[in-house]
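Trainee: Take a look at the structures listed below.
Any read-out appearing in this document is the output of simple, stated calculations on the displayed coordinates, not a laboratory observation. Just so you know, these numbers come straight off a predicted model, no measurement behind them. Cβ atoms are built from the backbone, for glycine too; each structure is taken alone.
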Structure I
Amino acid sequence: MNITETHATAIINNLIVSYSDEGPVEAPVVIFVHGFPLNKSMWNFQLEALKDEFRVIAYDVRGHGDSDPGNEDFSVDLFSNDLISFMDSLEIRKPVVCGLSMGGYILINAIGKFPERFDALILSDTQCIADTPEVRANRLNSIEYIKKNGLNDYAHESIKNLFAPMSLLTKDTEIASVREMIVNTSRQSIYNSLNALANRKDTSDILSHIKIPVLILVGSEDKITPPEMAESMHKKIAGSQLNIVEHAGHLSNMENPFEFNYQIRKFIASVY
């Protein structure tokens with residue numbers, strides 16, 4: 001049985017992209033796409049738990065983690081093109097893909113353009129609607145906030161919304177990890193990503209055309225993309241499954257990894 005290497009880099013679209021790649025080469029492939037402003041390490045619980053059964057891959061979106069930002073203006077459309085190029089570089093034709101928050105935006109965009117490239121889709125703590133004027137203004141205000149107060153303060157404020165109240169009291173290791181991811185992301189990449197998220201298009205019309213199996217996961221206490229948004233997507237995607245991850249906020253994969261991993265494992269078993 002061939003086992004993939006753990007950490008590697010690929011050159012795609014003139015960028016160095018950093019990724020983790022574990023598990024048997026011939027097993028079903030699951031690619032994880034992280035949220036903003038985080039990186040591939042947010043998926044460590046999943047890679048560790050699933051690597052014996054699947055080939056599990058997590059990569060850093062451009063400008064995040066150890067991946068180059070490149071010279072193009074960030075957009076969700078650009079990020080989704082990067083994903084396909086990344087898959088091509090690894091000669092992966094049709095994986096299962098799992099995206100959380102911004103990762104979900106990227107996957108919905110990608111499946112709208114390349115529906116034949118995926119076996120199944122896992123959308124976690126995400127949504128399909130464009131930003132409301134209020135949310136868009138908040139993203140742009142965050143840029144000014146960081147310029148004035150710095151990334152440490154921005155991380156502190158972000159964490160209050162990313163985690164469920166109980167997690168804020170009990171998940172010290174995970175909180176420290178998220179804080180580190182945020183403060184180690186370059187300011188310019190954060191500014192560029194905030195602009196990309198604020199300017200992304202509504203993708204609701206894509207959902208009704210999805211023909212592959214879809215699992216929707218959401219933390220029961222997610223304040224950023226609450227369960228109602230997950231329910232709305234569920235209604236738009238024929239045959240999709242919806243599961244609420246209890247005792248979790250927006251980072252359900254980190255706050256309740258046992259339930260999250262159980263749902264992924266069960267879902268992939270139904271796909272293959």
Structure II
Amino acid sequence: MELFDIIEHIEKTAPLHMAAGWDNSGVQVASFRKKVTHVGVTLDPSVRSVGQALEAGADFLLTHHPLTMKPRFPDVADSYLEVLSMLLKRDVCLYSAHTTLDANPRGPVRWLAQRLGLVRVTVLEPEGRLTRSKGEETEEEFGFGFVGDLPKSLPYREFCACLARAIGKAEWQTMGPEVEMVSRVACCPGSGGSLFAFASQAGADLYITGDIKYHAALEASVRTLDVGHFCIEEEMMRSFAETLGRELAVPVTFFPAIDPIAIERV
């Protein structure tokens with residue numbers, strides 16, 4: 001399959017015009033290769049994940065997180081240089097679908113909304129509008145995070161049990177006012193400390209995200225569960241890999257990452 005056809009297909013789900021201004025989505029490491037025979041998909045372009053993909057024969061690599069947010073010289077013998085070296089030696093293209101994937105309301109970013117059975121789901125922080133044409137032109141918001149309603153209200157503890165089954169973990173950090181019942185749920189995969197106000201304005205009873213810092217937590221106006229940066233985005237990329245596997249004319253393999261933040265009990 002042509003390399004540029006694969007990129008074009010990825011960008012149907014993760015269009016570059018949806019990227020945040022500070023982001024570095026798109027080609028991270030170019031390749032002279034014209035044909036691709038095996039696509040690898042993983043969350044992070046880490047030494048471990050890139051190495052696994054290359055050993056498995058992947059000659060195109062799609063990640064969620066960019067190799068670097070800002071261009072830099074490979075002037076230090078670190079993991080950045082090691083990943084560059086691995087990819088360049090094999091002439092393998094590295095492509096990042098970061099905020100371009102986060103912002104698409106019809107993409108895999110909403111897997112948790114589907115798993116929780118949310119209805120009337122809308123964008124939490126709109127960034128713009130896009131026109132879709134399928135016989136009849138329609139406009140739709142795109143942007144970051146989502147908010148929706150449970151089919152029926154649940155006691156807080158019962159909702160937490162449902163969430164634990166959905167994300168595969170039963171521990172997280174909590175902040176903000178306590179709630180007894182949960183009807184409306186907001187979520188921002190990844191780091192969502194800047195979206196507290198949007199969750200509150202949207203009438204959410206509960207907000208799910210990751211990487212909340214101390215001073216942001218002090219200002220939490222809605223019950224917030226910091227489930228970590230990893231778990232929601234890891235499943236998002238697994239879902240995207242499954243979709244690409246059905247749509248592309250070459251094998252697509254998902255390579256699970258490892259959460260760099262572990263809970264240690266002493």
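Trainee: Which of I, II yields 3.5 for distance in nm of label points 7 Å out along Cα→Cβ at positions 11 and 35, as computed? Before the final figure, lay out the partial values.
Mentor: Working: I: 3.5; II: 2.4.
Clearly, the read-out refers to I.
Trainee: Looking at structures I, II, which one was P(r) over Cα pairs in 10 Å bins from 0, in percent, for residues 147-218 alone calculated from, given that it came out as 15, 33, 29, 21, 2? Can you show the working numbers first?
Mentor: Numbers: I: 15, 33, 29, 21, 2; II: 18, 56, 26, 0.
Checking each candidate, the match is I.
Trainee: Can I ask one more? I have -9000 for helix-only ellipticity at 222 nm (-39500 (n - 2.57) for each DSSP H run of 4 or more, over all residues; to 500), calculated from one of the structures I, II. Which structure is it?
Mentor: Details: I: -13500; II: -9000.
That value comes from structure II.
Trainee: Of the structures labelled I, II, one was used to calculate mean projected area of the Cα convex hull in nm², giving 16.3. Name it. Intermediate results must be reported in sequence, preceding the final value.
Mentor: On the way: I: 12.8; II: 16.3.
The read-out comes from structure II.
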